[in-house]
Structure I
Amino acid sequence: MQGQTEWYVFIHDGARPFVTPEIIRRAYESVCRWDACVVGMPVKDTIKVVDEEGCVVSCPKRSLVWQAQTPQVFSVPLIVDAYRRQMEEDCREVTDDAMVAESQAGVKIHMVEGSYENIKITTPEDLAVAEAFISARQQALQSRNHG
């Protein structure tokens, strides 16, 4: 399927207001090559995988673990077919569009660098961080305009 279509869909989470034109450009370049990509960033923290009792069962190599963001971008035929198949199955474990493409279309999803500022605002703490980003951007604009 690679390279057979010029139609792509960018699926973006409305709770992520800090997406940039650069992120969109990188995602577009990636989807043109891979047919499926997810914006994200390498994790900064050590990640622990635990069992049902909360006991650590593994610790993945940090350099191989990324936090997924949006947009997630797919060729239109790929994601439409993947969702058509997914609708015939239990969807309760699906947490993002890339999971649907991976499980139903069997494709490799390419990770694309996003930004640590491309946060998802879901908690009061997230909102405080977002306000800090906005304040910093406003100060930078004022400095440029007065400098």
Structure II
Amino acid sequence: MNLEKPMAQKLIDMAIKARDMAYAPYSGFKVGAALLSKSDKIYMGCNIESASYTPSNCAERTAFFKAVSEGDKDFLAIAVVGAPEGENINRLCPPCGVCRQVMMEFCDPDNFEILQLDEDKNVKSFTLKELLPMGFGPKSLI
């Protein structure tokens, strides 16, 4: 883990807080995210579902879109937590493929950290490259 433990824990705590705001009446699976920019700003996001499913948005993309809409485009790490409503966070909740692709747009895959909580409440860190090997990003078009 490249992030210092206090910052990693702060991101996890903020992701848990963001999870409380999730709107997941159909799946019942609530996810929260906390995205750390290189300017040390933290953007929170939650999943937001729609009855027609397709326009739903994941917590990770909500955080990224909030940041980008405010002009922030350089990121260090994101914490993501999720579990069914009413349950404690007791498993890893890795980003979906679409969210990983959005991360490729704005993040260095070798250095961007994705923080998760395991079943024992330990913080686990993965690089984007570990979760999306051979990812397609802006450099792929050069």
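Read-outs throughout are calculated quantities, based only on the coordinates presented, and are distinct from any laboratory measurement. Predicted model only: the values in this text are computed from it and were never measured. Cβ atoms are built from the backbone, for glycine too; each structure is taken alone.
For structures I, II, calculate distance in nm of label points 7 Å out along Cα→Cβ at positions 43 and 123 and state which one comes out highest. Please report the intermediate quantities before stating the final value.
Numbers: I: 1.5; II: 2.1.
Looking at the calculated values, the largest one is II.
Volume of the Cα convex hull per residue in Å³ computed as 156: which structure among I, II? If you can, show how the numbers build up before the last one.
Numbers: I: 156; II: 108.
Traced to structure I.
Comparing relative contact order in percent (Cα under 8 Å, 6 or more apart) across structures I, II, which is largest? Don't jump to the answer; show the numbers that get you there.
On the way: I: 31; II: 21.
Once relative contact order in percent (Cα under 8 Å, 6 or more apart) is worked out for each structure, I has the highest.
Starting from the value 3.6: which structure in I, II was distance in nm of label points 7 Å out along Cα→Cβ at positions 91 and 131 calculated from? Intermediate results must be reported in sequence, preceding the final value.
Values: I: 3.6; II: 1.6.
It traces back to I.
Taking mean count of other Cβ atoms within 10 Å over residues 11-18 as the quantity of interest, name the structure among I, II where it is greatest. Display every interim value, and only then the final one.
Values: I: 15.0; II: 21.1.
The maximum falls on structure II.
Which structure, out of I, II, was helix-only ellipticity at 222 nm (-39500 (n - 2.57) for each DSSP H run of 4 or more, over all residues; to 500) derived from, given a value of -8500?
Working: I: -11000; II: -8500.
The read-out comes from structure II.
From which structure (I, II) was mean count of other Cβ atoms within 10 Å over residues 27-34 calculated, if the value obtained is 22.8? List each step's numbers first, then the result.
Details: I: 17.8; II: 22.8.
Structure II accounts for this read-out.
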